[in-house]
Structure 1
C-alpha cells in the first residue's frame, strides 16, 4: 500500500499463493480466452499472462454506475485483500456518518490561576483525534494562546489523549521497520503525523542532516558513512535510526552519487514528539515553561481557555485518498466510533460501519476490518461488494465530495504518473493500493461515449507488483466503451 505521498510500503508476506505450473497456467488463459472473450479484454489477458498472474489471483468487476448486472465479473464474490482501496469504505462512511463539514477540535484548558500573563498551574491540551494537526496550525494556535494572555506556565503541560482507547501498539509489527512514517499509530492528540522530515545533503565525504521540525532537547548523532555505488531507487536501504534517551542516532551508508534526498521518519513516541515540538514553538513565541510535558487527564477543576478546529472532513479525505495517507485514514476510522459517553475503540468503529452498511441495505458478510486504512494483512472485501459500495457512493447526495477526493488518472495523487497523455487521462477517478503480493485499483471511469463505469480490479498474488499493466489495460478498455 502507498504511504502518505503515494509511496509504497513493503508489507512482505501478504497472500502467499503458489505459482501455477506453466502448462496449467497456459490452460487457464486458453480457457479464459474462450469463455470470457466478450467480458475480459484480450489486452488484459495478455498483460496477466506476461506478468505470470493466473485468473485465480485476480478479482474484477466492471459495471455501469446505474446497472444491476456487471459487464465483467471474474472472482467477484471472492474475499480479497484490498490494500489501500479500503480507504474508499472509511472515507465514504465518514462523509455520511459525520458529514462533510465535520471538524475535529483540540482544546486548551487551564488548571490554575492566570494573572498578568502568568499561569500558576498546568496547561492541559486535550485532543479528539484531529487527523491533520500540523506544525503550522499548532504554531498559529499557540500564537492565539499568547494573544489571549498566556506567556509563562509555572507548572506542567498535560497531554490528555484519553479520547482514544487502544491496545498497545508495536510499530514494527507490520514490516519490522518501526520508524517508517506510515507505521505511526493513531492518537487522540496526533501532531504532524508524529513525523520528522530528514534532509540528507552530501557534502564531500560527509552527509549533512537537517530535521524539520527541529527537535528541542534532542541531540542528533550522525554516524552515516558514504558510498559511491548504490541503487538510487533504494537509496535509503540500510539507513536506521534509534532514540537513546535524548540522543537520536542515525547510522548506515548513504550513496553520495544519488545527490540530495529527503524522507519522513517517526523515531519518537507521541508524548516525546509533542514535548520537543511544543517547547521549541513556545520558546520561539516568547513563552516560558517551568515544568514538564507529560501525559495526563484534564482535571474537573480546569477551565476551557481556547479551542482549535480542524479543516472540514471534505478537505481531509482528499489527503487520505489522493495521497493514500494511512495515518489520517486510521484517525478517521477511529473517529467513526467516538461518542459523548466513551472513548473511541477499534470495536466501536467496526460496529459503526457495520450498522451504517446495514442501514444502507448493504450486506458484506466477508468484510474484515482492522484499521480502515488497508495497511493490513487481515482486511478483506470482495470486488463485487466494493462495486456495490462505489455505486452507493455514486447515488449519494455527497457523491461530488467523495469522487473529487479520489486521484485523477494522469493528473494527481497516486495516479499522477499512470497512463499519462492517454485517452484515459482526466477521465478516471480511482483509488489505488499496493502491498507486497497485493495490487489493487477501484473507482470510476468515464467512457468516451459519456457512460459512467464502476471498476474494481484486485490482484492478490506473489507477482502482483507486475500487474499494473493489466490494470491499466482494463482502465483503457473501459474508457473506450
Structure 2
C-alpha cells in the first residue's frame, strides 16, 4: 500500500513538473512570435551615465548626455533599415514622430534659470518616459520664479534598449548630482522635488537618503504625481523571464512589449528590466520606511503633496496611501485622489468600485495626513468639488471647482495626470497647422487585431481635465502661488 502511494505521489510530481515545462514552452513560443526586434531594441549605447561613471558634477552629467546623443545618431538614426524609413517612426529623420521637428528635443535634460530664484525645483519623469512629461509644469514654475531642472534619467530619451541594462541606482545617482547643482544655484531658497510615476519613487528615495545622510542637500518638500510606491507582485517574476531569455538565447524575452516607436518623447516598447527596476526601488522604499519608522526618524520626512487617480493600471493607488502616507507622522502631508466619474451610467458598469476604500479614509479619525478627493458635486452633476479632511480630524469640507467631467470620460489614467487639455502632443485637441504627430485623441475605428498599436493604448486617456487644479495646488505647495 505504501509502495503504491509513493508511486502515485511520484507520478503526480512528474505530471506537475511536465505540465510546468509545457506551460513554459508555450509561454516562450508565444513571446517569440512577436514582431522582430529593431536596431533601437538591440543597440548598446555605452556613453550612458551610470552610478559608476566618473562624473562628479551636473555639468559632467550634461557632457555625458551630449556624447550619448551623438552616439544615438550614429548607431540608430543612421542605421535604420530601409523598411523603417516611415512617416511615423521617431528614428527616421523628418518623420512626423521625429523629436527633431520640435523647437527643442524634450528627450534631453532642460534647465530654466532665473536671476533671483524664489525656489529650486527638480522634475523627475517616469519609467520609459522623458522630460517632456514635466515641461508644462516646469515652465509654469519657472515663470513664477523658480530655477527649474527637468532631468533626463539614465536609460531614457534615446533608444528603448537603454532600459534593458539601466539600474535604479543609476537614476538615483543622477538625481543626487542634479540636487547638488540646484542647491548651488538657488542658495538658501527652498528646494523641491517633483516626481511623476517612477520619478516619484526616486524623489521619495532621495528624501529617505536625506534622513540617513545629513551631508545631502535638504529638500523642503515633495510633489508626487501618480507615484510608483507599489506595483503588482507579478513584477517580481520579470527578472526570471529575462534570465530565461539569456539562458536560451532568445532576445525577445527581454521585452514585455515590442511596438512601433511612434511617440517622439516616450518609448512604446517596454523592457522587462524596466519593470524589475521599479519593483526593486519600491521594495527598497518599503524596507527603508520600516527601518526609519522603527528608529523614529520619519518625523523629519519633508512635507509631501501627492496626486493620484483612484484607478491606475500602472501603479497601486492603495500603496500610495498605505505604503507611504500612513507610515509618515503628521507633518503637513496631503494625498489628493481624483475619483472616477460618479454619474450613474458609469457607476453601473464598473468592474470594481473604489468607493469603499475612499469612504474608509474619510472615516479614519487617526489619518496622519490631509485627504482630498476631487469628485462629482452629485451623482446628477458633472461639476467637480473637492472634499477634504484634515489630518487627525473628522470634519469634511467641500469646495467647488470651476471644472467638470468632459462628456465620454469615466476616469483619469496613470499617463494623464501631468498633461493639460491643450498639450500639443497628448491634449484633447489637435493643434492647427501642426507638423508633428498628435497622439492625444486618436479616433481610429475598424476591426480588432489589424493595427500594430493595441487599441487599449489608443483609448487610454492621455490628458487631465483637472490639470489646472493640480498645477495650482503644486505651485502653492512649492511656495510659488503668489509671484
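Nothing in this text is a laboratory measurement; each read-out follows from the coordinates by a stated rule. Quick caveat, the model's predicted, so the values are computed rather than measured. Cβ atoms are built from the backbone, for glycine too; each structure is taken alone.
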Which of 1, 2 leads on mean count of other Cβ atoms within 10 Å over residues 79-86, largest value: 1
Matching 26 (relative contact order in percent (Cα under 8 Å, 6 or more apart), computed) against labels 1, 2 points to structure 1
Distance in nm of label points 7 Å out along Cα→Cβ at positions 207 and 367 computed as 4.4: which structure among 1, 2? 1
With FRET efficiency 1/(1 + (r/R0)^6) of positions 111 and 431 (r between Cβ atoms, R0 = 35 Å, to 0.05) computed for every candidate in 1, 2, 0.20 is reproduced by structure 1
For distance in nm of label points 7 Å out along Cα→Cβ at positions 255 and 279, structure among 1, 2 ranking highest is 1
Tell me which structure, out of 1, 2, gives -8000 once helix-only ellipticity at 222 nm (-39500 (n - 2.57) for each DSSP H run of 4 or more, over all residues; to 500) is calculated. 1
Comparing 1, 2, where is distance in nm of label points 7 Å out along Cα→Cβ at positions 135 and 191 highest? 2
